[in-house]
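Several structures are given next for inspection.
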Structure I
Amino acid sequence: MQRKAQRPPPARAHAGAADPRAAPSPPARREDPVAAALARYRAGEEAEALTALAALRHRSGLLGARARAAHADLVALGALYEQGEAAFARGDVETAARLWLRMVEGERRRFGGAASARAAAVRRRLAAHFHERAETARREGRTEAAWRLWRRAAALDPEGEGARALARLRAEARRLYREGYRLETVDLERARERWRRLIAMAPPDEPYRIKAEARLAWHARLEALRK
């Protein structure tokens with residue numbers, strides 16, 4: 001009886017050889033040149049970003065339209081920055097702050113909240129300026145004015161010196177209020193002294209000043225009723 005010829009086993013693929021049954025690789029994703037230019041702006045490369053967008057402005061279709069809109073936005077933001085620089089240089093810090101904060105808000109709308117290196121720098125710069133003015137006010141005994149300036153500094157740079165100084169002031173206000181609260185049933189005059197010190201140092205809208213004023217007013221009404 002004749003034996004049937006055996007079929008040879010399938011050849012094993014060499015290591016590293018492409019499997020012909022594998023799905024084809026997806027095409028490489030092309031970089032969005034407008035997004036790349038805007039990323040350069042956020043990184044602090046403002047001039048390079050404008051140059052890249054200017055080269056795309058004359059393209060047809062959606063790419064050109066996006067490039068033109070982005071270029072116009074960055075030019076407007078740059079104008080606000082330069083105007084703020086000029087105001088700061090001549091000592092008009094309030095105008096500089098107004099212009100720079102308009103720039104920061106414009107960036108927030110354009111980039112969806114992602115701040116640029118330039119926006120972060122002007123915020124730190126303004127915060128440092130307000131911190132220095134607050135220190136001068138504190139040395140001159142104008143604690144409430146210093147407090148207001150430190151609030152502005154902290155709003156601009158929550159990690160800066162102004163924010164830390166404001167935190168120390170608020171801790172002192174809390175301490176004075178609580179000391180007065182503990183003393184009011186044993187030594188009302190000493191309690192009042194703590195609350196008056198707090199009121200002298202804090203702006204009217206600070207929570208612990210409001211509480212201290214309320215305690216003083218309550219005791220004043222109580223004494224009036226006893227007379």
Structure II
Amino acid sequence: WKPAVLSILIGLGFPFIYGNGFDARVFLGISVGLWIISTVGTEFIGKFRNTQSITNRLRQLPLSYYGMMVAHVGVAVTAIGITLVTSYSEERDMSMHKGDTVEIAGYQFTFQGTHVVKGANYMADQATIEVVEDGQPVATLRPEKRRYNVKNAMMTEADIDASLFRDLYVALGEPLEQGAWAVRMHYKPYVRWLWLGGILMALGGLLTVADKRYRQSSPNQEARHA
């Protein structure tokens with residue numbers, strides 16, 4: 001019961017610390033995700049009680065057990081990621097002149113203007129956007145509006161500053177009057193956890209399939225059915 005209580009307490013407190021107050025979706029998503037992780041951890045630690053050699057015990061556990069554990073953690077990580085992305089993502093569409101600053105989720109995006117760049121098969125207007133948090137530089141993003149030579153096609157090339165806990169995304173839109181540009185900015189917290197959770201679930205499946213017991217049972221089952 002301790003993992004469940006701890007998960008609920010953290011789930012209750014998280015939206016007040018990270019957000020602006022209680023959010024039922026965040027409470028439920030965080031609580032369930034942490035409950036799964038803490039239960040898996042408690043179960044795993046319990047395997048080593050009354051064991052003199054941790055190394056030997058690790059070797060004794062079948063790959064399918066590790067696969068199950070990793071897959072469950074992957075489900076929890078994905079659930080937490082989905083919860084936080086859907087609850088705390090922010091997006092702004094702005095008309096920005098050179099020197100304009102927009103704040104999103106504590107990050108200041110300053111538009112430093114555009115200049116023309118030439119690619120292998122395109123010409124582009126490239127913007128420079130400085131991102132600052134708490135007075136410290138975080139990233140320099142350079143989204144582009146490209147015009148490809150073939151068919152004169154226009155394409156938007158966004159720029160992303162990615163990390164484990166958040167992605168900052170900027171896309172350059174159309175030129176506006178008086179030198180302004182349409183700029184779209186996104187703040188997506190924990191979006192990488194969706195990928196991480198998927199990788200963990202896939203890894204868990206691979207570990208389970210690699211277990212010798214499963215490979216050996218298949219011929220035996222076929223023989224019995226024959």
**Study point:** Identity of the structure behind -24500 (criterion: helix-only ellipticity at 222 nm (-39500 (n - 2.57) for each DSSP H run of 4 or more, over all residues; to 500), calculated), options I, II
**Key:** I
Study note, to complete from the structure: Output 4.9 (distance in nm of label points 7 Å out along Cα→Cβ at positions 68 and 124, calculated) maps, among I, II, to structure II
Check your understanding: Which structure, out of I, II, was relative contact order in percent (Cα under 8 Å, 6 or more apart) derived from, given a value of 10?
Key -> I
Revision key, fill the gap. If mean count of other Cβ atoms within 10 Å over residues 36-43 is calculated for I, II, the one returning 18.6 is structure I
Review point. Here mean count of other Cβ atoms within 10 Å over residues 60-67 was calculated and came to 13.1; which of the structures I, II was it taken from?
Key: I
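Where a number appears in this text, it was derived from the coordinates with a stated rule and is not lab data. Since we're looking at a predicted model, the values are computed, not measured. Cβ atoms are built from the backbone, for glycine too; each structure is taken alone.
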